[in-house]
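Engineer: Following are the structures in question.
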Structure 1
Amino acid sequence: MSYTLFGIYLYSKQNDMLYHPTETLSHNYEKQIFDINNQKIVTTVLNRGDKRAIIYFGGNAEIVDYNIPHFLEEFGDRTIFLFNYRGYSGSSGVPTEEALYQDALEIYDQIKSEYDSISLIGRSIGSGVATYLAANRPIDKLVLVTPFDSIAKVAQEIFPLYPMSLLMRDHYNSIERVGLIEAKTMIIIAKDDTLVSYQRSQELADSFPPKQVTVHIIEKATHNNIANSHLYYQYLREFL
C-alpha cells in the first residue's frame, strides 16, 4: 500500500519536484518581453546591438539574472538573452516541457533576423530546452552544462523502484535529438554531481559524433557550484 501511495504522490507532485519558479531579481538592465500564446515571457538583454547573440537557458531553480556580471565580463562582444521560463522571475504561465520548447522556438524566430549568429547555453534542465532548439533551428554553437540524456533517466536513478518513464509527463529526451543537431557542441560535466550523475551526462556526450563534441569534466564540482570554478568561464570563453 505504501508503495502505491508514494507512486501516486510522485505522479501528482512531479511538476512541483521538477520546476522551482524563482523570484524576480531587481536590476537596471534591459528587459524584453515576448508575447507568446497569450503568455508574457521575460528575458534580460545584455549588450544590445552586437551582431552575435547567445540565448541562455538556466536550471530548474536558477535565477538566471545572477549570471549578469559574469556574462558581461566574459561576453562583452555578444548580445545575451537570459531566458525566464514560464512562471519564473516575472514570466507568466506554468512551466511544462512543451511550453518551454514553444517559447524557445518563438523567441529564436522573433530575434533571428537581428543577428548574424545565435549560440545557445543550456544548464541542467535548460540543456533539454537547448537541445530541442538546436535540433529545430540553425544555431552557431551549443553549450550544455551538467546535462542529461533524459530527465526520466535522472528520475529513475533517484527513484529506482518506480517506472519513472511511465510516471513522468515531461521527459526532456535530449539523447533522441542528437542526430538532428549540426552545431559544434561543448559539454561541461561536474564530476561530483549528485543530482545529474556523471553517467547521465556521459551517455549524452557519447551519443554525439566525436568530431562534433568537446567534453570538459570539472573535478570536485557539483551540480550547483560548477559555475564557481574558474575553469567554467574559461571553457565558455574559449569555445564561444
Structure 2
Amino acid sequence: MTVSLVSHGHGGPQGLVDALLARLSASAAPWIDRVVLTQNLPEVEPSPPPGGWAFTLDLRRNAAPLGFGANHNRALAGVTTPYLAILNPDLAWRQPPWPSLTQSLEREAGAGLAYPVLLNADGSVQDNQRAVLTPAALWRRRALGRPEARVDWVSAAFWLLRREAFEQLGGFDERYRMYCEDTDFCLRLRLAGWDMARADGAVVTHAAQRATFRSAWHLCQHLVSLARLWSGPVLRDYCRRFP
C-alpha cells in the first residue's frame, strides 16, 4: 500500500510525525511500500531510525499551504499499489491495524473503504462514523444528544482505500478546502456502488483537535463547507437514493 500523511507543523517539537513514521516503519512489512509525507507548512525533515525507514519515504514540501483534499490528491496521483491509506498525524496504536483493515476489504468485494475503531485519548470510542450531514441530523445529534442511527460517512482521520475506488471518484473534491471533504467523498463512494467496512480488529487512538468550537476561523470554514454540501447535487442525489 501507499500511505499519504499531511503535516501542518506536526513535526519538530510536537513530534507527532516522527512518532507516527516510527510506528509505520515498525509495522510496514509486508504492507507498506511507500509513505508520502506532505509538509503543508515549513518544518524540519523527519529523522530516520537506525537502519533507515522500512519503506520509501517521499517527502514533499508545499510552497504554499493546500487544502486537505488537494494534498492527498497530489500525494496519491499515479500511485499503482492496490491499497491507499490516508492518515492524520495524531494517530497511535498498540497492534498494527493493517491485517484487519486489508482483510475487511478482501472479505467484502464491494467495499471500497475500510476504517478502524477510533478511540479518544481517554479510551472512549470516538464518533468517527456518522449519519449524513443534513440540518435535521445535526439537530438530533447536537441539540437532542441522540446517537447516530445510521452510518453514511466516516471521518478521514484514518482510511484504507481500494485504489480503483479512489481513482473512479477522481479523489477528493478540492472545492472543500477544510471540512466536509470526507463527507462528500463517502457519499459519492456510496453513489458509485461501493460500500464502507469497519474493521473491528483494528483499534487506533486519535487525538482529535475539534477546532471548530474553539476557533471562530475554523467555525467559519466549517459553515462554508456545510453550505457547499447542502446546496450541491451530491447530498441531494444521496438522500434520494438512500432515504
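Engineer: For structures 1, 2, calculate mean count of other Cβ atoms within 10 Å over residues 137-144 and state which one comes out highest.
Structural biologist: 1
Engineer: For structures 1, 2, calculate relative contact order in percent (Cα under 8 Å, 6 or more apart) and state which one comes out highest.
Structural biologist: For this comparison of relative contact order in percent (Cα under 8 Å, 6 or more apart), the top structure is 2.
Engineer: Another question, then. Which of the displayed structures (1, 2) returns the greatest value of FRET efficiency 1/(1 + (r/R0)^6) of positions 1 and 73 (r between Cβ atoms, R0 = 41 Å, to 0.05) on calculation?
Structural biologist: Going through 1, 2 one by one, FRET efficiency 1/(1 + (r/R0)^6) of positions 1 and 73 (r between Cβ atoms, R0 = 41 Å, to 0.05) peaks for structure 2.
Every read-out reported here was derived from the displayed coordinates using simple, explicitly stated rules and does not represent laboratory data. A quick note: this is a predicted structure, and the numbers were derived from the prediction, not measured. Cβ atoms are built from the backbone, for glycine too; each structure is taken alone.
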